[in-house]
Structures are given as C-alpha cells and as structure tokens.
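Each reported figure results from applying straightforward, stated rules to the coordinates on display, with no laboratory input. Bear in mind that the values here come from a model prediction, so they are computed numbers and not experimental data. Cβ atoms are built from the backbone, for glycine too; each structure is taken alone.
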Structure 1
Amino acid sequence: MKFSIPPVFKNRYLITLIAFLIWMTFFDNNNFVRQIKSKQEIKAAEAQIIWHKQQLLKVKHDLDELFTSNETLERFARENYHMKRENEDIYLIVHEN
C-alpha cells in the first residue's frame, strides 16, 4: 500500500499561508488574540475618558454655582460640614447596615 499526499498539500503557497495564519494566531508577539484584547482595552479606556470628562464638567458647573450663589454656598456648608445657624439644632440620622 502506497501512501500518497493529497494534491492540496503539494501547493507551497497554501502551506505557507496556513503556517503564517497559525503563527499569527498563536505565537507572534502581535497575534490576533492580543490585538483583540488591546482594542477592547482601548475602548474601555476611551469610555472612562468620556465619563471623567462628564464628571469634570459637572464639578465645574457645581463649583461655579457654589461661588456665585450665597444660598448654594450655605446649603453646601450645612449639608457637607454640618454647619448650622444660631438657635438651630441639627439631628444626624445614621443608618446601620
């Protein structure tokens, strides 16, 4: 019985292409899997940048509002620093989890 190689595997270009695809998929430093992961990391980082820019705009708006209005400044001081007016009592409610 004689073993014969199929004619598809006699084509050097096909063998080279298959070897190249295997190399690029698993062994190369810039393989396909790593490129996909890098693209996902970049998308996540871009989403974080957008979120941080929105938060920065919100903080800038709150800061402008805080410095332009005495009522807002008083409300901020009372809520965050538990300041009070004269003859006024403050009751803090602490929720235990």
Structure 2
Amino acid sequence: MSSEHCEYVLFQQLLKSGTSIGANAKEAAYAQSKADMITKLFIAQKECAETEYWLELLYQSGYMDRCEFDAIYASCQELMRILVSSTKTLQGK
C-alpha cells in the first residue's frame, strides 16, 4: 500500500467520524424524547473521540503538520466538552 493511499484512507476515516458528530448532534435536536436526545449526544461523543484518534494518527504519521493538528484538535476537544456538558445537563448531573 502506498503512502499516498494510506494518507487518503486515514483522512477518509477522519471525514466520516468528524461529520458524524454534527449529524448526531442535529438528530439530537429533533429527538423523540429526552432519552433519545441523550443517546444521540452520547453517540456524538463517541464519534468525537474517534475523530481525536484519527487526528492523532495523522499527526503522528506525518500526514498533518503541528499547526494544523493543534488547531483542529483544540476544536475537537472543545466540542467534546460541549457534548459532555450537554449530556450531563440533560441527565440532571
């Protein structure tokens, strides 16, 4: 497998998990119940964690430079904090 192909596959995984965060958050906004909303937000959290993994892998593999990684990773961590806080609020914690 070529380096270019590996890079493409990793970025595709990043794209899938990254866009899934927003899709699940949007679904949560239109949830049928509070429990459904919490479930969707938990899924968004899992996708956010997966996105962090792909970002770390891309950076450690040399496919992403430090500046790009730091900016995107910081945004991802902020999004995770928002999702965790929202879920805790909905659960009454």
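Taking relative contact order in percent (Cα under 8 Å, 6 or more apart) as the criterion, which structure among 1, 2 has the greatest value?
2
Going by FRET efficiency 1/(1 + (r/R0)^6) of positions 5 and 45 (r between Cβ atoms, R0 = 35 Å, to 0.05), which of structures 1, 2 comes out largest?
2
So mean projected area of the Cα convex hull in nm², for residues 21-60 alone, computed for just one structure, reads 2.4; which one of 1, 2 is that? Could you put the intermediate results ahead of the total?
On the way: 1: 2.8; 2: 2.4.
Label of the originating structure: 2.
Comparing structures 1, 2 by percent of Cα pairs over 16 Å apart, which one has the largest value? Let's see the in-between values first.
On the way: 1: 79; 2: 56.
Between 1, 2, the highest calculated value is found for 1.
Here helix-only ellipticity at 222 nm (-39500 (n - 2.57) for each DSSP H run of 4 or more, over all residues; to 500) has been calculated and equals -21500, so which of 1, 2 was it run on?
Only structure 1 yields this read-out.
Going by distance in nm of label points 7 Å out along Cα→Cβ at positions 13 and 69, which of structures 1, 2 comes out largest?
Comparing 1, 2 by distance in nm of label points 7 Å out along Cα→Cβ at positions 13 and 69, the maximum is at 1.
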